[in-house]
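Okay, got some structures for you below.
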Structure P
């Protein structure tokens, strides 16, 4: 998270504004709403926005009371550079295309960054259905399939520390919101090698996710597929997870890591009981 003594408050506010604009979608956001959401005066918010406009990070549309702010193309350029700089995305993308072609579902690869699961690669399924899976999107780890796999692969105390910082707010009525429930979920993931986001992040959407592992079994990321809940009956989940594991293992092996089964088995031999972690 970084040393708070060296944080620049105005820069942090700028990123808060960028996140608020991103959340507004294609319609953009008004100055009044942005200032309120970020907790700034209109004058302070406007000064930051002018700077972001000059750098192409933000663009404005309309005039006067109808003026709105949207994300600029500078972020696209920087995002492409960031993604291309991750060897994981380079290796994963051709395999994701194979996976999506085989199963007909949108596939994604994500990494843990700053306590959030961040999507660094995506292949959309054919057809009209599109999911909100933008590159660079930060997902709360407790409610997404990729996030739960990534947390489960960490030492339990470290995973719980992330959850305590980020919080476990309910995204839907099905979200797991306690450490006890999530700890039990992590044990289940370790036993079967895959996670399920069963309408826990968005109603009507289900995701199945598996881990990617590097040298020494280190967790490097996760692969997931997404579809409508009504299209994936419970009995179809294990065979789908098997397909994911086959393709994710290709990524892990290309990165010099073990298969998911071997990585989770190795973790099981060193994992402390939950009570022991809690006491520590």
Structure Q
């Protein structure tokens, strides 16, 4: 367990790590000992419709220390990393404990985020259609400017579509826009940055046990409540486990299969997080996951 004497209470604290590695429990422990506002940096935990399914802090934890930007966005409302940064900017009058696993949020917070003009709905719709077509991802990758293609994860459909939409809408590649990045909201020198690391097999077991617990706590009921407005193209529908449990509720598969697929999807998500952290956050202070810090994500 980390010694809290190693945490500087005079600076912001940023805690990153893969899903199920114990970040939230660590953040709560620091907040209770030192004070500070716990701020969500998980793009899946922003949605009001998902508490259990995304392992948001429990009502008890939220009562034990102040929390912000959890479950504050309604389904169907567009929300970007730029929106998140604007929300965080409104909280900087106090010491923040920013915790989450969305690497894009955390790097934008500490490295700055380039302004990109809003994408017209017609181009977004065209992007959706192109991506859904057979071979659409490969064609979108081929259409990108070389500089952007070299910088993004070309196996990530959401990242590729975003880059394609920016190039189509503005005539400038995403890499070109990013070259004009302003100063970060929280400079590295103004925060202590911790990256929770975990053994792959230990984390895989933790993910499976946590998903079983989610099912006991009502994850299926959360998905059932959203079934009438289910739309897989929506941001809120990307919550890990939601597509798999929706398939069960629509009688497209059985519950054991849906559960296993959701667990596999979570493990794949964690792998993607680790790749981001290794590539973009090498200068963060590593901290081995501790079983005592794993009550939540």
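What follows draws every value from the coordinates through simple rules; no lab data is involved. Just so it is clear, the model here is predicted, and its values are computed rather than measured. Cβ atoms are built from the backbone, for glycine too; each structure is taken alone.
General observations
- Structure from which 31 was derived, relative contact order in percent (Cα under 8 Å, 6 or more apart), options P, Q: Q
- With mean projected area of the Cα convex hull in nm² derived as 15.4, matching label from P, Q: Q
- Value 2.2, calculated as distance in nm of label points 7 Å out along Cα→Cβ at positions 125 and 189, assigned to which of P, Q: P
- Origin of the derived value 0.30 (FRET efficiency 1/(1 + (r/R0)^6) of positions 149 and 245 (r between Cβ atoms, R0 = 30 Å, to 0.05); candidates P, Q): Q
- Test item: semi-axes √(5λ) of the Cα gyration tensor in Å, for residues 109-220 alone calculated as 32, 24, 14, pick one of P, Q: Q
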